Structure I
Amino acid sequence: MIDDVLHSIKRFIPKRLFDALAPAYHYTLAFFGALIFGFPSKKLLVIAVTGTKGKSSTAEMVNAIFEAAGHKTVLISTIRFKVGEDSKPNKRKMTVPGRFFIQRMLRAGLRQNCDVAILELSSEAARQYRHKFIYLDALIFTNLSPEHIESHGSFEAYRRAKLSLTETLCRRLKKHSIIVANADDPEAHHFLKCGAVDQRPFSLRDAEPYEVKANGVKLTFRGMSIESGLRGEFNIRNILGAATCAEALGVSLSAIKEGVEQLSIIKGRVEFVKLNGETEQDFDIVVDYAHTSGSLTELYKAFGNQRKICVLGNTGGGRDKWKRPEMARVADTFCDDVILTNEDPYDENPDKIIEEMMPGFKLHTPAVVMDRRAAIAEALRRAKGGDAVLITGKGTDPYIMEANGKKTPWSDYEVAKEELEKLLNKNA
């Protein structure tokens, strides 16, 4: 509520003046947000997750592990907001909402006797000081690749924004000061030397022997076998990050195994669409948030030799234009059939976004169906037995963002389910 009022006031301040005052503005808001709610992060075990890809999935895994260990948790992520047993989808179109929102949630967690908070933190949040006065016990770094470059100005500035999240670990303000980092990523050394007391690198080698199967993954952690129904090698890395952090914070191996194995679905992340009851569906339909070339590659690789019908656009009109042909190149390489569609154009011409993707296609000529529902329906019509229809870019995003602030309520999952039902009834 307070954040909404401040946002309204901000619209009346000239942009050049606001840009000059922005650092002080954001810092002041962060301080007063923490002050009003009594600096709640000082009284909770706080674990943050950052990186370009895998943040939400890793946060869900950490949450599942700590719940299996008997803790009551607060979870703030791109997917949902949770305090104890109360969980609501994140419909704010941002990973980290305004400072007062975060502090209010942490305070609510204390009132409900929560003892652990898991936060997904983004570079945009760091750039606007939303992480200030949130005192971390541990930070998990998943990976770093070019993203939000136009917003930050350079990859180096993007990295600096991420690294700023380690400042409370360096200052050792809490009982714990733990950095957990994916050592297979070339940027990991920047995080491991942040000054945290306890440095915990992890690598895919730590999961050996591991197996990537058609129905999930199997890995080894500290000599213990763990099986997960979550698809893809990338989820082995996410599991390793979550498990390594939990172990550093004293969680037992049995609770780690239980938490990971009980987590069978992560909303909007390799989420399979199926109708209830017996149906004649003989192909896979998957909704995934993948919105970078790296995450798109990992998703497509997870479906191996299946014939892939891929529906994609390009998230975020007006930013990261450089990645449009690169996303197309990935789809051209891995997909057998591609349908380009509208995603989140904001104030940019959606047709222009698609045009800028076209140079990435060399092997295929993609279909262009700008109506997203129609594009999904067309992909389902093209599917045959054993195929995989992969719908990317939105995940759990609740709106299609269009010109002049228009927000069209949306769910890739629900639309795919509705169109599948229509298709199966028609073919019955």
Structure II
Amino acid sequence: MKNNHNNCRICNKNIAPFMSFGEMPIANGFLSKDQFQNEYFFKMETAFCDTCKTFQLIDQPQPTKMFNENYPFFSSLSKYMQLHFEKFSEYILDNFISSKKDTFVIELGSNDGIMLKNFKNNNIKHLGIEPSTNVAKIAKDNGIETISKFFDENLAEEILSNYGKADAIFSANCICHIPNLNSVFRGVFKLLKDEGVFIYEDPYLGEMLKKTSYDQIYDEHVYIFSITSVKNIAERNGLELFDAERQITHGGSMRYMLAKKGSRKVSSNIHTFLKEEDNLKMNSINRFDIFKEQCEKSKKDLFDLLVKLKSQNKRVIGYGATSKSTTILNFSNIDENLIEYICDTTPLKQNKFSPGMHIPIKDYNNFKNNYPDYAVLFAWNHKKEIFDKEQDYIKKGGKWIHFIPEVSIEP
């Protein structure tokens, strides 16, 4: 989605990119050979608004190019994420829903219903908003009320007419996808009851800067939020950030808790986080110049390591065809000459090719039945889950290549 004259999406002030990652494909756009010629690319540049302190992409592809009937990400495939969403649901039920009678909850970006099923099982009136029709269908087939549309203040009016106001609106790894965020926050304001809460989780800017995890930046992630930026966005739209909690999901996330301004006491956590972000210079453009240098170093170190292993005739594969890996591979110019293939358990990705660099995606059994010398851990945020699963590979001398927080090899 073209950003008019490089203006900030939140406050409309002029912004300039501090870094370009070059031409990037759709991160989840796994494709067949006959689609190579017509593959879509966009110029991926990042900026930091010095006014509202929001980290963002300058341009983003149209939402329908990213979220459609071929969206290949299914949250329920990860046992770890299933457990996380169970706990997230319990947290909302225990802390913000005093009575299940006449309660109504809404999830933005509900995917295959992995989280909403916990409310359905408690006989709570619910609604999922999921624009990707293939994953939404799974939720619907499981009896979860779902609308396949993009959320904004206009859809909020429609929901208000058909369902009424909500006690809680929540989201996980979705709000950072939506370019017109002011419209989303205004829609949330309209839908919330006076004492209602808006709770969402997304990758946290502080963790990305700390770990140089630049793979968090791709087409879907139009924003990487900080406490400061969320506070500012909320205040522009009648909401207030009243609490926040760190989460370990997706390599380091933050859970933001918002409500209508003045309806809830603001936790001391917010002051603590704001002070911490100032101390870490997260609200200064100079910090992002350092981040750029760290990204360039990481890119060079990974490429050089793979070239060295190739010269030694070592077999190297990728583990996990993640959306995040698209940024790593394309920014670092890594193709099948350096990585033989990428294994993945998602059927929709198998027997296709990675976006942009066109590395073959193969069934997980290719890895299990013929171990490589090295595996690049693209799904690094699931390291514990993966290492528990791959004890045999490790015992047989298999080595892991990491690129977060720096390029290294783990025996």
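General observations
- With respect to distance in nm of label points 7 Å out along Cα→Cβ at positions 38 and 310, the largest value across structures I, II is given by I.
- Parent structure of the calculated result 0.20, given that FRET efficiency 1/(1 + (r/R0)^6) of positions 230 and 350 (r between Cβ atoms, R0 = 30 Å, to 0.05) is the read-out and I, II the choices: II
- Ranking I, II by mean count of other Cβ atoms within 10 Å over residues 46-53, the structure that comes out highest: I
- Among I, II, structure where FRET efficiency 1/(1 + (r/R0)^6) of positions 54 and 390 (r between Cβ atoms, R0 = 41 Å, to 0.05) as derived comes to 0.60: II
Values in this text are rule-based calculations from the coordinates and carry no lab data. What you see is a predicted model; the values in this text were computed from it and never measured. Cβ atoms are built from the backbone, for glycine too; each structure is taken alone.
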